[in-house]
Structures are given as C-alpha cells and as structure tokens.
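Just below sit the structures, each encoded as structure tokens.
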Structure I
Amino acid sequence: MKALITGGCGQVGSHVAELLLARGDEVLALDDLTTGRREHLPEAAPGLTYVNGSIADKALVDRLFAEFKPDVVVHTAASYKDPDDWYSDALTNVVGGANLVHAAKANKTGRFIYFQTALCYGVKPLEQPITLSHPKFPANSSYAISKTAAEDYLEISGLDYVIFRLANVIGPRNVSGPLPIFFSRLRDGKKCFVTEARRDFVYVGDLARTVIKAVDGHGAGPYHFSTGRDIAIKELYDAVVEGMQLNDYPHPEIRPLGPDDAKTILLDPAKTFADFGKVDFTPLQDFMPLAIAYYKQHGVFGEYTHLRFEDKKIS
C-alpha cells in the first residue's frame, strides 16, 4: 500500500509511518517542520520518502499526488502554535486541508483519514459524554474553527473517509499541552499549577494502531478516539513526577477552573469500539516512562496550547 502522511514528522504521523513501514508499505511523509521534528523519522528507511513542504502549497500537493498516487491519505498536519495566528491556522488547516481533499478527489485516492479536535464541540458541551450527534460549536479558538472547516470540506467531498475526533493524545513526541509543560518546569525546578479540570488522555501508540485498521478499510465516517473515561489533571501531573523519579514530591498549586474552561470534555467511543473492536488502552503509568525518556533525549519543543485562555493555566 502507498500512504501519503501529512505531518509525517509529528507525534501521530510519525508513529503511523513507523507501523506502515514496518510491514512493508510505501510512505511519503510531507512536513514543513513547523512543529514536527525530522528526527521522529529515520533518515533513510526502505519505502520511506520525506518531503519538506507545506500542504498550503497547492502546486506541491498536486504534484506529489500525481507522482506518488497514494492509495490512502493520513492527514495529521495542523497549525496550532499560536492561538492569535489566525492566518497560519486558516492557511494550513483550511486551505491546506482543501488542497489535500481536492487532490485526493482528482487522483481517485481510495481513502482519506483525518484528525479533528474535540474542541469542535465547544468548551461547554451540551452532554457528557459527548456523542457523535452533538452539534459542532467550534467558535472557541482559531484552531477549532479551522480544523472543523477542513472536516466540512471532507464531508462534502464524496471521498471514502474516516475522521477521528480525538481525546488528548500524549506520549513520546508530544510537543503541546500539559505533558511537556509539566516535564520542562519540573526539570528546571519551577513550580507547577493545575486546575480542577479533568481530561481523557490516550496513548499515541494506541491511536496509531487503530489508524492502521482504518488504513486497511475498517470504519467509515466520524469516530471518537477516547477511553470514555477522564482523570484529573493532577493525576497526569503525578504520573510525570513519578516517571521523572524525583526525590521529593513538588506539590503543585491547585487553581479553580476559569470562567471559560470546561471541567471535562469526554467523548463517547461506542461507535469506535463497535467498528474497530475494543481498544486495549495502555495505562498512563506504562507509557509515561517512554515520554520522559523521549524528553530527556530530545528536549521539550514548543509547549504549545491552542486556547488563548489556557496560556496561564496548565490544563
């Protein structure tokens, strides 16, 4: 099989690429390294082609599709570094997403796999857990708006597609959110603080294995990738402390939720389990040492968050 992976040097894209390469598939990894890191993929591997470029470059996208002729697109690339950079978000997530969908249609690509944020449902969802029938309310961040626009293009494309609306994906190569922030602050001897929020954290390796099933034809339409359970942010913090094997426990400051923050955003995974089979989710304590080892080797890169109001909160 020939797979074109956008964001191939990112957390999700690189893990999917590794699994495909390991079984002998051909992979074209496209990444402009805005948030991806080249060391996430081998410099040379049988079946791997790496291209440094942007999905917003329509001429490049059209050429790669015409020359490589992928059987499947795994679209993980996204702009999310700066919540005030609406231009980059719209250019990459909307224009780039539309470029990919259009090129997939023009080249009769067999399947398109896309990744969406749970923020498409808003920060004050109408139900918990959130079902797939919940209306979309993405007007909470540039990231959610632009990611949802690309999803809408895909839904009207006529392509065979799978959309994974995601819980918080963490593990090795995670460059955004609370995990790298906790690690970097604890490493530097700085105090951390957490809110009373709860989130569902899923291991990137578990997601990648499910994506391979989608590549092979399982599923159709939108899905939630979620354990269906949430934990307190402090539990994630404690797992990082344990994984770093610190001698003394650095007590975090506990802060109340802000007026715009959601106590939890919990997704209902029932359709995913029905169509892809029950996922054996890796416990947080089992994969945290892998993430800590990654940060110790490669450092922390970015510590991004895509919500303006989260800048001064670790949640």
Structure II
Amino acid sequence: MVSKKHTKTLTDNYPDCIWMQAGVTIQKSCTIDYNCPECRFDRIMSHVARENSIMKRAGKVPGGKSGKIVHWKDKLTSLPVGKRPCIHYMKGRIDFRICTNEYRCGSCDFDQYFEDMYSVHAVVNPVHILEIRGFRMPQGYYFHPGHTWAKIEEVSSVRVGVDDFALRLMGPLDRIEAPLTGKEVEQGRAGITVFRGEYQAKLISPVTGVVTDINHRLRERGRLANDDPYTEGWVMKVQSRDLRGELKELMIGRETEGFIGGQVGHLYNVIEEVAGPLAADGGDLGDDIFGSMPQLGWDRLTRLFLRTS
C-alpha cells in the first residue's frame, strides 16, 4: 500500500509544501515531513484564507495580494473530482489516488485505514534522509543539541533516539539503556545511558513525559542503533505532557543542518588540536571516531558534544 514513487523535490532536497502543490503559493518547500499541525506557515495561511472566506460571505472583496489566498482544500475541491489528489499522494506516501470526500479526512475510511498502516510502516522507513557533511539526518525529525532526536507518531506520543553524529562519535556500543516503562523523563536532563566497554555516557532526553515503551534489543545489542539510528535503533517512546511547547526548544529542518554543520566544524578543530592537521577536505571521519582516535578522550568528547557531565 505505501509507496515512495511520488516524490516532488525542489533543488534544496525538500519536497513541495501542500499549499504549493495545490497552486495557492508559487514556491514553498516542506522541511518538517508534512507535520502541518506544527507548521507556522500552515497556520498563517489557514488564518488568512479563513479571514478572506468570511469577508467574501459578507459580500466584501479582500484586498491586496493576500486577498487572493484561499485554503488549499478549497483550491483543490474546485477541480473536477477525477483530478483531486488524495492528501497521502501529495505527501509522497502512495501512488496516485483521487479524493472523493472533499478533503474531509476525519470522515474518510481510507484515511483512517492508511493512518493505522502508515504509523507502523513509518517507523521502519523514514521519509527522507539528508546528508549533512557526511552525517545522516532524516527529514521530519526534531533534534536536541545534545544529539538526541524526537519523532512525533501520534498526538502526544514521541519516539526518541540518538542521532548519527553522537553514535559515530562514540563508535559501536555494547548496550543502550532507557528508563523503565512508567518512569518519567525530563527535557534537557539525562534520560539515556550508553555503554562501550569500560566507558559509559549519558544523553539528554529531548522531551518530558512518561516512558511508554523501550527498545529492549538495545540492552543486548547497542550497535543496532549505530547501524540504524532512526528506525530500528530507536531507544524509547514517551507520552509527552506539553509537546507543542517543548518542540519550540528543538531543531528541525534547516536549523538542524546549520547546527550539525557547526558541530562537525567543532569536531575537526578538536581533532586537529590532538592529532594534527587534517586533509583539506577534512577526510572521512568514519563510523568509530573515538575508536580511531582514542587520544581525543572519551570524557572530553562526551562532555563537549553530548552536553552532559
């Protein structure tokens, strides 16, 4: 059922925003994996479209460029039925399918069925992976500066893990531990513990809430996270108390790109301080930075980049 064949991509490697696909805006890309409820642009456009609609019903004509804005659903509903694309097609999740319910997804049997299927499938297949100076970062994931990530799965349910930068910094792990189900974690405080031989380190939880599930396989095989950090290597699931507020403290899209780029630059500086000048292009850091250069110091690396003592 789920397909990735339909993927509209701009030159910046992000897919087209729903508003752009509907023809309301000329050019706008989506950097948050179509998580429209958390999108400021979507909220602004929806507000303007709603105000314009109210004015028109009152017999008035909205002025200015913004007066031409209509909601993307209204724009698409004006098309012949056979040319109205399903929202899941627009998000690149399925092959072409028409919408026969005038974009009232809440009462659409297919939408309900698909969301049930996709919520499971999406855990295994992130929509789009970007490479930032050699490190993998998936689109639609929120990142904490302490190198943990949060992926929204339901209204307040968040899957949490460790990012590719931290895992390659520390190298293959023996095990990863998270608080037991029912325990609470707090945004900005240590919530995950990783082990490599005689070394261990703590990583910050990106959200606050109650742990509802943990990835038990990581207790025996921590390297699973190194191999697949954003899918099979997830660490825990958390039921958040104030997700909307806490997401403001995390990074997504271009913010993440800039942050990771800066972290890589910082890492190069640390390496050169200890090991001498690198190649002009920085060279290939590999998947086990600490293992390749133990002189960097485990404590120093984890203190500098994981933001925990």
Structure III
Amino acid sequence: MNSINLKSSARIVIRQCLGIKKRERVIIVTDKPCKKIGEALWKELSDKTKSFLVEIAPTGGHGKEPPALIAEILKKCDAFIIPTSYSLTHTQARIEASKMGIRGATMPGITTDVMVRTLNADYHKIARLTKKMENLLTRTKKVIVKTGKNVELHLDISSRKGHPDTGIIRTPGSFSNLPAGEAYCAPLENKSEGKVVIDGSFAPLGLLKKPVTLTIKSGRIVKLNGNNELKKIFERAGEKGRILCELGIGTNYQATITGNVLEDEKVMGTIHLAFGNNLGFGGKNDAKIHLDGVIRKPWVWFDNRLVIKQGKILT
C-alpha cells in the first residue's frame, strides 16, 4: 500500500473531516489490527502536546464496551478518532462522549485499502447528497424495500428523524462513521413486516457467498434462510438482537462492496438494514449487538415515491 496515499487519507480525516485546530486535545483509540492507521492519523496532528494515541486490546465484538478508563478519557478531549477492529460506534462510551459535546469519528474494521480508496474523496460532495437523503427520510412515513419478485419489506419510520453520516465533523457533539456516506434512521421497532433478501455482505461474516432471506414480523426476524452461521448468531442474540433497528442508504461514490461492512454500507445506491441497538440515533432498542446487512441493487419507495431503482438513486 502506498504510504503517501495513506498519509493523504489521514490528512483528510484530520483537516477536512474533523478540522482539528492547534491546541485541541485529540484522543486516538486503536488496537493492534488497526494500529498502522492509528499511527498514520497521529502523525498528521500538527500539535501533539495535549493529545494521546492509546492502544487497547480488541474488545471481541461489535458494540462491546471498551475499558472504563477509555470511556472516561473520551469525555475529556475536544475530539476523538477510533480506528478499531471492532465497532465502538453504538457503545455507551461513545454515545455519552457525544452527548457531552465531544466531536469525533469511529472507524470500525478500517483497513489501509479502505482508508485509501474511500477517504481520498470529496466529502463536501458526499455531504450534499447525504443531507438530501436525510431530509427525505425525516419527511417519510412508510418505506417499501423490494429485493426480488414478490419479496417486499414494509417499514414504518413515521416520527423518526433521518440522520446524516457526512464525514464533516466540525461542530460540538457531531459524530460520523468514517469512511462516511450514508443517511439512516431507526424504524419503529415493532412495525416492520415482510421479507428481504440480503445479497451483499453481513456483519460479522463479511461478503456473502449466497443471499440470505429474512422473514420479519412485528419488527423482528422470525426466520432466516441461506446461512446457518448467521442463524446461530441471531439465535444467541436474543429477542432484542433480532429487532430491525436501522435503515441506511449509501451515498459514497468512491466506496465498493468488498466484504468489509464499514465500506459496503456506504456504497452509493445500496441500502443496509441493521439489527440490534439503535439508542444512538433515536431508537428505543437497547441490545448488545448491532449487525448490518447490505443489499446491492434494491428498489426503494418513500411514501409511494420511487427513490432508488435497482441501486440507482433517482433524487
């Protein structure tokens, strides 16, 4: 991997995305699999006098809380960046830091390939489309997702706001998942009904060798066909872990589906459905997991208006 391109991507995170200023206290939390990226970000800080690069042991699962000391440190900085192998996005540690006005980004599962490919992008361009989709989600009440002949999923997002993951993290308390590029919301937890085919990737398995079909009733997975390993994961997840908690729309023109869900869910024109915890973006489901499944070329209607046609955003 070209070290110059990695350096350029790290500089975009520090300067364009977070707009780090001199004398700001920045906390970079990383672990061994993502250490190279943590170090690249650290090198791009122009003023390191008040900042820290901290390496933790991998937490062992997406959404698992980091050590209590890390949770406290995150509350005492001006900005945080978290490139780790397991996601801290939906942890209380991250959520509480954001509530206290700390701005920051998580980069779960980031690799140097993903970093270089997706963060050498025009994030202001990505932000414009993302904000447009966010506003559409906020105004929409009913969503229909079609993933095959007679395969439809109906979601109720009335009273739930859209949220933008633009990659522009300049204001107090603002947060983004990097690489960024999605608009998302929390559907009403007990209202989703129908079937959906996931054919891209699914955390934590990565790229799917064959599609997975989910049957959803009253917002919860009641049947899963196509992947026994994933079936076992959801059986262990409990009732709250099987609740459909998120609808997201990818808006990053640089992203491609590779099996790394961090990037896959940002691919322009894809959508992803997540199951589990959604407390961090307006939902009410307090689960211990948050697992995303990416759909490559869906048809999507917002209140009977076709907005995505076979993976092409029409608005």
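The numbers here are math on the coordinates, done by the rules we state, and not lab data. Predicted, not measured: the structure shown is a model, and the values here were computed from it. Cβ atoms are built from the backbone, for glycine too; each structure is taken alone.
Numbers for the structure displayed
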| item | result |
| --- | --- |
| With distance in nm of label points 7 Å out along Cα→Cβ at positions 217 and 233 derived as 2.4, matching label from I, II, III | III |
| Test item: mean count of other Cβ atoms within 10 Å over residues 97-104 calculated as 22.9, pick one of I, II, III | I |
| When distance in nm of label points 7 Å out along Cα→Cβ at positions 169 and 225 is computed for each of I, II, III, the largest belongs to | III |
